[in-house]
Structure 1
Amino acid sequence: MNKKVYIKRNRVKYLIEIWNRNRNVLKWNPNESDEHIQMKLEICKYLRKQGEEFYTETVFTGGKGRADIVSADRELIIEVVNSEKEKSIIEKQKKYPLPIIFVDANQEFKEELIL
């Protein structure tokens with residue numbers, strides 16, 4: 001691993017609650033739709049194949065929210081949305097400590113969705 005990736009991974013790790021630092025593990029909430037879970041799975045599979053480190057159902061320190069997926073190597077949050085309200089999306093953009101991209105759960109996964 002090169003030094004830049006190591007530094008990014010460390011920066012991201014310290015944004016996450018210590019009890020929630022399970023790398024490269026798919027976690028989901030039982031209230032999530034099948035489409036939501038499937039899209040998270042496809043994204044995580046892609047990240048893993050690329051050799052990237054990720055976290056799911058990530059709880060940030062300081063009460064800054066819970067994200068679907070955090071790509072440590074990209075220092076990026078990936079939120080899978082299904083029926084989320086605009087207000088919730090805006091709140092996440094204000095609260096989360098990293099840039100966010102939103103992916104619609106009701107489509108087929110393509111790597112372009114997270115580039």
Structure 2
Amino acid sequence: MKRSALERKFLDEDRNARLEFIRAAMTTREGRFFMWWLLQIGKYGVNPFASNALTMSFGCGEMNVGAQILEEILTAVPTGFPDMMIEQKELRELRDSKLSQTSEEENFDE
């Protein structure tokens with residue numbers, strides 16, 4: 001086998017292993033939470049604009065990582081991203097509700 005063909009084979013094996021990991025992770029709530037966290041630190045959906053060109057370049061780099069992570073998630077589990085969005089929305093609503101209850105209780109205690 002030629003070196004380039006062997007290198008391509010190794011790259012394919014690596015990608016398949018990543019996709020299999022993502023598929024497995026996406027079957028659990030904790031795994032989806034972790035993937036969502038990766039998208040957050042990858043600045044997925046964040047506008048990287050900054051008045052300083054170097055800061056903006058850094059932000060674009062972070063955003064690129066997030067886009068690559070999302071691409072892998074969508075390849076591995078096409079419905080995974082919408083499922084994560086729904087779960088995160090529900091979690092945010094639950095936490096917001098608890099925070100507002102806490103705020104009301106604190107105001108009542110004063």
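Coordinate-derived values only; no laboratory data. Predicted, not measured: the structure shown is a model, and the values here were computed from it. Cβ atoms are built from the backbone, for glycine too; each structure is taken alone.
So helix-only ellipticity at 222 nm (-39500 (n - 2.57) for each DSSP H run of 4 or more, over all residues; to 500), computed for just one structure, reads -10000; which one of 1, 2 is that? Mind dumping the intermediate values first?
On the way: 1: -10000; 2: -28500.
For helix-only ellipticity at 222 nm (-39500 (n - 2.57) for each DSSP H run of 4 or more, over all residues; to 500), the value -10000 is produced by structure 1.
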Worksheet item: For which of the structures 1, 2 does the calculation of FRET efficiency 1/(1 + (r/R0)^6) of positions 33 and 97 (r between Cβ atoms, R0 = 25 Å, to 0.05) return 0.40?
Response: 1
Worksheet item: Taking distance in nm of label points 7 Å out along Cα→Cβ at positions 41 and 65 for each of 1, 2, which is largest?
Response: 1
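Given a value of 103 for volume of the Cα convex hull per residue in Å³, calculated from one of 1, 2, which structure does it belong to? Don't jump to the answer; show the numbers that get you there.
Values: 1: 103; 2: 138.
This figure was derived from 1.
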